[in-house]
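Before anything else, here is the set of structures, which you'll find just below.
Only the coordinates and a few stated rules stand behind these numbers; no lab work does. Quick caveat, the model's predicted, so the values are computed rather than measured. Cβ atoms are built from the backbone, for glycine too; each structure is taken alone.
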Structure 1
Amino acid sequence: MRPVLLHQYWSNLLFLHWPLPVPVVQAVLPPELGVHTYAGRAWVGVVAFRMQGIRPTGFPQLPGLRKLDELNLRTYAIDAEGRTGVWFFSLDASLGPAVWIARQFFRIPYRRAEIQVDEGTVETDFHARPLVRGQWTRWQRYRWTSDPAEPTREALAGSLEHFLLERYRLFARLHPGETLRTGTLSHEPYRFRSAQLLEGSTDLFRLAGLPEPKGPPASVLSSPGFAVRIHGVRRWALPPADSLEATGAVPG
């Protein structure tokens, strides 16, 4: 494991996931990656959360980066050497400096967004408006409830929840044609509970060139939060992937 570069704390996470046909998702992945499937299907997720306590190892919290809200659209990928991780179609964050640092130093395709969050004891109302190609999109809303009295649990190995949550590697590329980047992070296993989605936008799918889901998400989960350690992002020269096929590594 590489040394820890950054420390963060993620809180009040929402995970919404829909299954999609493998060819649909493969068509919008970079050629170096295949779809990592569960039960023979690709899974695409919307994740909303708050990030705080951002600090480099050995230094105090960064001024101006006390907290930020984030919304992302992601799927799960596998490379030609069998390494699995998260591929982000979009990452939207509420602080301009954080977006600039992620793009300039880590080559991760963050976007600036206006995000408003109203957090209650049970209900959270999350509004986001990403800046896409110089234009503000319409507001997207995610409203959900999660009962704090419900005990949290860890995902069982082989379960859908384990496939969706327990991810410790990312793949990223800021611009088409750039070398693929990979990064790793570490944290305790997710503690999560069920959640009820009251309102949820699917605009992120359309903006990423994916078909918008017709029905509600197949999985709705929440997590109160946990400490995260970031081990950095680096160039990764992948082997040729001319014949790379989507791989189903998890039975379902």
Structure 2
Amino acid sequence: MTAAPIRALVAGNWKMNGTTAALREPRLLAAMLKGVKLKCDVLVCPPATILRRAKAVMKGSKIRVGGQDCHAAASGAHTGDISADMLKDAGASMVIVGHSERRTNHKETDAEVLAKAKAVHRAGLTAIICIGETLEERKAGKTLEVLTAQIKGSVPAESNAGNTVVAYEPVWAIGTGLTPTTAEVAEAHTHIRAELEKAMGAEGSQTRILYGGSVKPSNAAELMSAANVNGALVGGASLKAADFIGIIKTYM
């Protein structure tokens, strides 16, 4: 039996950008997509402070909202942190964990990312688990080795195609304007697919693998055409509806 095609996901990560005034963008995006038959799912991950309001302004649309990070614990004495359950209560359906900026700026380890992914699963949400190599690791020819280790260390054993998305983010391409070639993206994604199939069996063959790293309207179609790319994790280009829809159009 032929496996069903994987439905793509285009996810926008606003990072530490956006106050109430920025909600005009998801409202505009929802209006732009009204009545459009999409071949992908669309997710917007605003700061937690406006997540509930973002969901409200897009009510009635097919756009979902998600969180950018969470604590591994469901509750407790963790001042300033937010749990997956809290994000769910605010309307999130997915949570990004292990983003390269968290791994780099906050020194998060694979074990910490794994704990967060498990917390997302416990809350009944989908974890978008980010992995990717640094420029030094790529130059040393360690890209695939790094990806294998991060998958083994960051993806929970109970993961399946419904509760897990993997995002490949070459760290050297995040916010730099640099992007790997289509062949390099295909090589990384094909390797990730093989590792997911080893770990998850048939579920691994259906798990979405996103590409993230300076994705913009001008290069989205080329990047999304690479083998085993099932959508994009978009940073800066997701802040403006006009730019974000330029990427979403790849699946329209």
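Hey, relative contact order in percent (Cα under 8 Å, 6 or more apart) derived from one of 1, 2 reads 21; which structure?
2
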| With helix-only ellipticity at 222 nm (-39500 (n - 2.57) for each DSSP H run of 4 or more, over all residues; to 500) derived from the coordinates and found to be -2500, which of 1, 2 does the value describe? | 1
| message | Between 1, 2, which one scores greatest on distance in nm of label points 7 Å out along Cα→Cβ at positions 188 and 204? | response | 1
| note | Re Cα Rg over 2.2 N^0.38 Å, for residues 4-67 alone: value 1.61 computed from one entry in 1, 2; matching entry is structure 1
| said: For distance in nm of label points 7 Å out along Cα→Cβ at positions 20 and 92, which structure out of 1, 2 has the highest calculated value? | reply: 2
